[in-house]
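Structures for review follow.
What follows is calculated from the coordinates using simple rules that are stated; it is not laboratory data. Predicted model only: the values in this text are computed from it and were never measured. Cβ atoms are built from the backbone, for glycine too; each structure is taken alone.
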Structure P
Amino acid sequence: MTVAPTLFRFENSYAREVPGLSLPWTAAPAPAPELLVLNEELAAELGVDPAELREPPGVALLAGQAPPGVTTVAQAYAGHQFGVYSPRLGDGRALLLGEVIDIEGRRRDLHLKGSGRTPFSRGADGKAVAGPMLREYVIGEAMHGLGIPTTRALAVVATGERVIRERALPGAVLTRVAASHLRVGTFQYAAASGDRDLLRALADYAIARHYPEAAGAPNRYRYLDLYRRVVQAQARLVARWMLVGFIHGVMNTDNTTISGETIDYGPCAFMDAFDPATVFSSIDERGRYAYGNQPHILQWNLARLAEALLPLFDYNSEAAVEAATEVLNGFTDDYERHWAEGMAAKLGIAAPDRAMAEDVLKLMRSQTVDFTRFFRALSAGTARTLFTEPEPFDAWAARREVLLRADRGAVAAAMNRVNPVYIPRNHRVEEALAAATEGEMGPFRRLADVVSRPFEERPGLEDYAGPAPASCAPYLTYCGT
């Protein structure tokens, strides 16, 4: 395979400054790498000509062939998976290719997913197949289009080999771009080591990279300020998920970022008919990560982060717990504020009104109304048609009427700026992935284009705006490992 030139100017601040939390490792060879999809917009953000990434050396890089002098590393972390603590998880099928300073001066990770076994692998082959990698690409682009903080995929490259899952499937490597890959689980791993200096170095690195404002706080207060800022960022994030009907599906602590970005699009999906109990993941048999549970789970994950950081908050353990608890208790108010403000914007009313929001959600649940379609229909004045028994909706709509501004055209326009027409409808995602697995990328590229511009209604895309036919079987997603 042609050795990739240095298309990026890679840095390795994480491996250098927190050396106890990663291990040098190399990707498995890709016999015949072939570019399936390239995010040209993202490549330009990273300061690279997309045309260079389409050339064989660029494709080789995206398949895991690191340039001379570049050391890829597998990152260490722990985590609670479905509430059960695992002391050693780490990048079992992924590598940090390096860090790049983008055209806006932001430091961003380039991370390979599906690049083969590492010392953190737990019995699996460390590889990935095309379908789940393409899922991560398209869902990440949808979230970016919706304005929700997210990791994004730069590319998906077929490796030219077949990987055994339920059957032999085409292998692939995804290149993920993230503000960083620091997770709650990273701090759990550092704390479990018992090395306070390692934990402090990790916290200092997180502050410098994500929350430099906290660096000005005196001594141990900077670490409490770091924690406060992570809590606030995650409260904003989960509120945004809830406002678009997104269900992450696997909200383990190793999938909760310090930056406040959404990460790891495994068994994720968007809700069709509104129901807080909605679960799509095949492995979430008890509904731990159901749509309606997500705020509570996020707060639970942040409690685990507090436990890891306690030694940095105060040498007095009781004082440390008291300070952390006060910050954690603020999560609920932060989340409720962001959700209420977002729901007011979705409903077109000037100020948050929790009763109005909760009452219409109850109506939607009782009559299985599609969550995404409802809000666009509300701005268009056609929402009544979505209800099989419209009288309760009429009563609610009369209450809403008195809260609207006089300029109804402006109200509708403002609503359409926050309520998407297009989300990655589950049946459309599966259709696109099935076609891609058979070598036909057209449906995938069309879907990615549609969901990347979710608020702009476009002619000819009506089939992308509605849920699956009622005749379809209940939707189920899989982790893709």
Structure Q
Amino acid sequence: MSMLISGGTVVTAEGILEADVLVVGEKIAAVLARGEATDAATYAAVTAATDATSTAATGTAGADVVIDATGRYVIPGGIDGHTHMEMPFGGTFSVDTFETGTKAAAWGGTTTIIDFAVQAKGTSLLATLDKWHEKADGNCAIDYGFHMIVSDVNDSTLKEMDACIADGVTSFKMFMAYPGVFYATDGEILLAMQQASRSGATIMMHAENGIAIDQLVAQAVAAGRTDPVYHGLSRPPELEGEATGRAITLARVADCPLYIVHLSASQALAAVAEARDAGQNVFAETCPQYLYLTLDDLARPGFDGAKFVCSPPLRTSEHPAALWQGLRTNDLSVVSTDHCPFCFKEQKELGRGDFSKIPNGMPGVEHRMDLLHQGVVNGEITLSRWVETCSTTPARMFGLYPRKGVIAPGADADIVVYDPAATQTLSVATHHMNVDYSAYEGMEIAGKVAVTISRGQVVMADGEFRGPAGHGSFLSRGLNQYLI
């Protein structure tokens, strides 16, 4: 099976090129810059493919499929390094399954997700990994990998970390929040970081001071301040900044790579920037909700603010500007979604009268590429930075490069044809995520995915999902490729 994507503008992390892309089987075979000389073998391969339109009449060898990308961008498929499909939380589960969530991702130009296997206290990491494989294997529309959530630090868990690495899970998430559920003490975090340091694995950190936050939450509820906005007010940005700085210090002591997940606050960003300027292996992601939404959304009338409850919470309006700046300076390396959807009815409503019972999480896996492209349109980032933060850097950060995250010969043919001239209005009426609201309801944006290709297979095109069931494959990942 061969495919030619012709007439488009190839956008990579390194720059922009007017080029055609030839796919053979599951791999990119050639990238031919139009109007430039290239080696004879590559030229012959692509020239033959371009003759597909005359194949029937002349018998000339050509591509089996030709996709006209004229006027459109051709970019590497997006990599969402932070999703939670079928995740247990607060007595319920996130409503996107691995099937529905990965289909929605494909609609939005994401061709790889990395989800989180969640260790319950008293269980083993390897048994947890087996459980998440049972959920995902054979059900994903696109390729997928796993991080491991470590919630029970003991001698057995520490030994199993190396076994997880051997099975292709090379990053481990820990929590400074949620006492009694996921919370780890500084001592436990240090032990896990020391173990990760020995292997080169990366520790991912949810950095909020959960002990202090629990006190503020209890005080708010006791005083009758129970509306959704108090979720944000009881988790102040100073406590995210403090925890981020503390995690960085522990990582420095352990000499361990550290990745701060879903960074939302300028105080946390300042701590990351200082560490990076000092040459420490510290990285951070942010999410679209922190770039576009604010505490005002949590304060919407009635109970509507519950739709926007996530942790860390949405911040006041000065923080998004700081985060965009962080993306421009590379103090923020990646944009992921933290996709963790709970329906407004029946699930978010569990917290009516007590914001602390609202399931924490928002939908977003379908709209990340679009929302960051809107950042390009708004002048916040460049086209190449869009691709870098949404595809190429996640591939490198999580041990998938150069198989993923790049338009180059030998890479997987994970390719998105993106139409910058299209417009769309985000809405629950048109999205494909398995959730009953949109966090961006009514938002008009420029640009839309026209075609999504996963390992040489067109999975979405012309407003129609075409992917075969269970097309996605598990990705055994290497180590972080950004380490100093």
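Key figures
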read-out: Answer label among P, Q for the case where relative contact order in percent (Cα under 8 Å, 6 or more apart), calculated from the coordinates, equals 14; value: P
read-out: Structure with the greatest value (metric FRET efficiency 1/(1 + (r/R0)^6) of positions 16 and 184 (r between Cβ atoms, R0 = 25 Å, to 0.05), set P, Q); value: P
read-out: Origin of the value 17.9, where mean count of other Cβ atoms within 10 Å over residues 176-183 was derived from one of P, Q; value: Q
read-out: When FRET efficiency 1/(1 + (r/R0)^6) of positions 8 and 416 (r between Cβ atoms, R0 = 25 Å, to 0.05) is computed for each of P, Q, the largest belongs to; value: Q
read-out: Origin of the derived value -13500 (helix-only ellipticity at 222 nm (-39500 (n - 2.57) for each DSSP H run of 4 or more, over all residues; to 500); candidates P, Q); value: P
read-out: Among P, Q, structure where Cα extents along the principal axes in Å, for residues 272-463 alone as derived comes to 56, 48, 29; value: Q
read-out: Parent structure of the calculated result 4.9, given that distance in nm of label points 7 Å out along Cα→Cβ at positions 72 and 344 is the read-out and P, Q the choices; value: P
